[in-house]
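Pasting the structures here.
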Structure P
Amino acid sequence: MMTTFPGTKTYFAHLDIRPRSPHLLSHGKTIVLAIAECSKDISSMMVTLAPLQTLHAYQLRIDPCNFKLLSHCILVTLAAHMGDEFTPVAHAAMDKMMTTFPGTKTYFAHLDIRPRSPHLLSHGKTIFLAIAECSKDISSIMVTLALLQTLHAYQLRIDPCNFKLLSHCILLTLAAHMGDEFTPVAHAAMDKYLSAFAAVLAEKYR
């Protein structure tokens, strides 16, 4: 998380947070143990996390946005380690576009969007061709995406939040397929690029 989202280092300036340092490993263990403890009885999560709520809100004063970044990094790490076992069903169980975020199906009610259907594969291909085309010249991304901006904003009227969900799913898929090759540096680079892609695609909504 600290490599991909360096801003999160702010709260750890007094600690040695180099990769695999004792402090970093200890903090990571604390987080994972808290997650495991909550999973034993989700209905009692508020009680289980009460001390950590107080600690993070009133003493450490952590920006709560960091909790979402951490969740994202945990999912990417799981995908990288589990590979093909990190199926959309496994992802959905951990994170509650199509399978993981069922609300995105709204815009495809007229199509067959079952896994690996021709419509779904065709749409996926269109998305990745657009991402690949933009990567050839990032400085011209506004021009390259101009038609798709208009299409999504004025014709399809897609909620732009879906672009961020798609970016999240692409990162998880890359992590699952690339494994150890999907390093924190690669994660950071792809996250920044996909964030820019999503932001430009949503430009006409302003």
Structure Q
Amino acid sequence: MKFKLPARAINALFHPLLMPTLGLFILLHSGSYVSLLDPAVKKALLIIIALGTLVFPLLMLPIMHFRKILQEEEGGGPSKLARFMVLVLFVMTWIYFRRLPLSPVIHAWVLAVNFSLILYVLLSIRWQMNARLMGLGTMTGMVLALAFRYGVLAQGILLCLFAASGLSGSATLVLARARPSGLIPAYFLGLATALLVMLLY
């Protein structure tokens, strides 16, 4: 019982809806050429992605709860319909970003987030996948891609992401919201997806 309170706090801190915004923040301050963007542009981009992938999905929660759409499945995950509705918002965010005259690496990040979410939604139909670990894996893949493609020195960021992944996985196990078999594959699937998209886009 004494471990459940900090485990809940860790789970809230690493909520999967935070990952797209946090990943873009890391990207914009990574030391790569996109770090040279005007601070006002960076702020605007962070607001846009936060609205599409965090604020709007959270605003939908009361509606989904009232309509009994937000019914958790075994393992504490949201219902399939709730996942699909969040996916629609993510795709709309990608479409909006795609129309902006931005660096390909920014487009690649938003696309990688969408691919990871699509895989999560599809695979969760059959297997229990952990969204938090998949999100952290996606961010890790993005940072690795920056290191491979642009020579960004990101050891500190990678260490923080590895630590966050370990904490999030441990918290999920403490709360009995997933089995180990749903944690590690989700992490490496997110990592591989982001790495491939960021390198090939």
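Quick notes on this one:
- Structure responsible for -23500, with helix-only ellipticity at 222 nm (-39500 (n - 2.57) for each DSSP H run of 4 or more, over all residues; to 500) calculated and labels P, Q on offer: Q
- Across the set P, Q, mean count of other Cβ atoms within 10 Å over residues 14-21 reaches its highest value in structure Q.
- Entry that produces 27, 20, 15 once semi-axes √(5λ) of the Cα gyration tensor in Å is calculated, selected from P, Q: Q
Every read-out reported here was derived from the displayed coordinates using simple, explicitly stated rules and does not represent laboratory data. Note that the structure is predicted; figures quoted are calculated from it, not measured. Cβ atoms are built from the backbone, for glycine too; each structure is taken alone.
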